[in-house]
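Below you'll find a set of structures to go through.
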Structure I
Amino acid sequence: MDFSSKLLENAVNEMSQLPGIGKRTALRLVLHLLKQPKEQALALSESIKELREEIIFCSNCHNISDVALCEICANPNRKANIVCVVEDIRDVMAIENTSQYRGHYHVLGGKISPMDGIGPSELTIESLIRKVSEGDIEELIFALSSTLEGDTTNFFIYKQLEPYSITITTIARGISVGDELEYADEVTLGRSILHRIPFETSLKNN
């Protein structure tokens with residue numbers, strides 16, 4: 001792709017690094033920004049700058065937050081003794097949209113995937129184990145997508161928690177294998193949380 005401007009080429013190259021954005025789509029987006037009022041483009045760049053410089057992660061659940069303790073963990077009406085284990089913030093948002101869950105979360109930051117160089121140490125599993133060891137959690141709900149990586153992560157955590165007396169469940173498999181939680185409809189996802197099953201039962205069914 002030939003560019004008449006080095007500035008344009010640089011902008012397109014940066015934009016095309018975003019997931020699902022090819023060079024042609026990146027060019028279309030950059031040209032769109034050039035057509036907009038200067039203030040709008042600057043507002044976008046400023047919001048991205050603030051996001052990178054000021055965003056923090058909740059000290060309790062590792063969810064993305066503006067303050068040390070996210071709104072969910074700080075809410076006294078949430079059940080802190082029930083923790084739902086998810087991959088990232090998209091899953092938190094998907095479950096919250098169902099209005100069927102009133103516990104806390106623990107965001108792993110990904111799934112164990114040796115092919116991608118992601119091992120247990122790259123995730124927040126250690127802090128989850130520590131949280132359970134403190135004795136304040138009664139139930140842990142696995143809500144990772146039912147892929148090989150998701151099942152591997154669930155099983156690894158399950159084995160780490162064997163010494164502790166805690167109920168471990170998993171969301172009902174009303175969601176197709178391989179589907180991500182963020183793409184599940186709210187009714188199906190809500191029911192899968194309400195009708196969760198013991199994790200050991202899911203192992204016997206595999």
Structure II
Amino acid sequence: MAAATAVQYSPGRLSDEAWLDLPEDEPGELVDGVLVEEEVADWIHETAVIWLIRLLGAWAAARGAFVAGSELKYLVRKGNGRKPDLSMLLPGQKPPPRRGPMRRPPDGMIEVVSPRPRDVHRDRIEKLREYAAFGVRWYWLLDPATRMLEIYELGPDGRYVWAQGTAGGRLEVVPGCEGLTLDLDELWGELDRLGEEEPAE
């Protein structure tokens with residue numbers, strides 16, 4: 001049996017294969033062949049992500065669907081790799097591979113928007129454009145700062161169109177997710193339990 005060959009890369013630029021071969025705990029997304037910093041998660045961001053994983057995970061498991069967290073790598077196009085906060089394969093789709101990156105689009109990608117301007121730009125402009133080109137049917141943006149959930153659907157022209165949005169209350173009908181109910185007031189209540197920001201030292 002031949003020994004596996006390690007992928008070589010330089011600190012400046014990475015090939016797709018080099019990015020995919022990075023250790024699981026190595027942070028960063030691939031943008032135009034360059035490893036870029038991911039958003040810096042805080043308790044607000046992670047509380048929202050965990051809430052979504054609990055809710056969507058239970059819904060998906062009961063229907064033979066799949067939900068993944070933020071370390072799963074997607075090669076959205078040559079030179080660009082992303083790690084969405086959550087991704088979904090809806091009922092009836094081909095199961096994901098047991099190991100390795102995803103090279104085919106999931107049915108849905110979800111980003112929890114962080115407040116830094118560059119993170120907002122990345123989620124609302126860069127990723128919206130990239131996920132549409134990749135063929136992701138549903139794109140969710142959950143913004144804890146504005147307390148808004150926006151759901152976009154990929155249109156026939158390859159661009160996202162607004163499908164639904166809400167600031168609170170109980171969402172009984174979620175586009176693309178039959179039988180899923182989202183109680184956003186419950187999520188906002190979870191966020192309200194967090195403490196005040198600590199002053200910088």
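FYI, it's all coordinate maths here, none of it is from the lab. Since this is a predicted model, take the numbers as computed values, not measurements. Cβ atoms are built from the backbone, for glycine too; each structure is taken alone.
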Out of I, II, choose the structure whose coordinates give distance in nm of label points 7 Å out along Cα→Cβ at positions 19 and 35 equal to 1.2 when calculated. II
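If helix-only ellipticity at 222 nm (-39500 (n - 2.57) for each DSSP H run of 4 or more, over all residues; to 500) computes to -13000, which of I, II did it come from?
Working: I: -13000; II: -6500.
For helix-only ellipticity at 222 nm (-39500 (n - 2.57) for each DSSP H run of 4 or more, over all residues; to 500), the value -13000 is produced by structure I.
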Which of I, II yields 8, 33, 36, 18, 5, 1 for P(r) over Cα pairs in 10 Å bins from 0, in percent, as computed? II
Check the numbers for distance in nm of label points 7 Å out along Cα→Cβ at positions 115 and 155 across I, II and tell me which is largest. II
Matching task: 0.20 is the computed value of FRET efficiency 1/(1 + (r/R0)^6) of positions 27 and 67 (r between Cβ atoms, R0 = 30 Å, to 0.05). Pick the structure from I, II. I
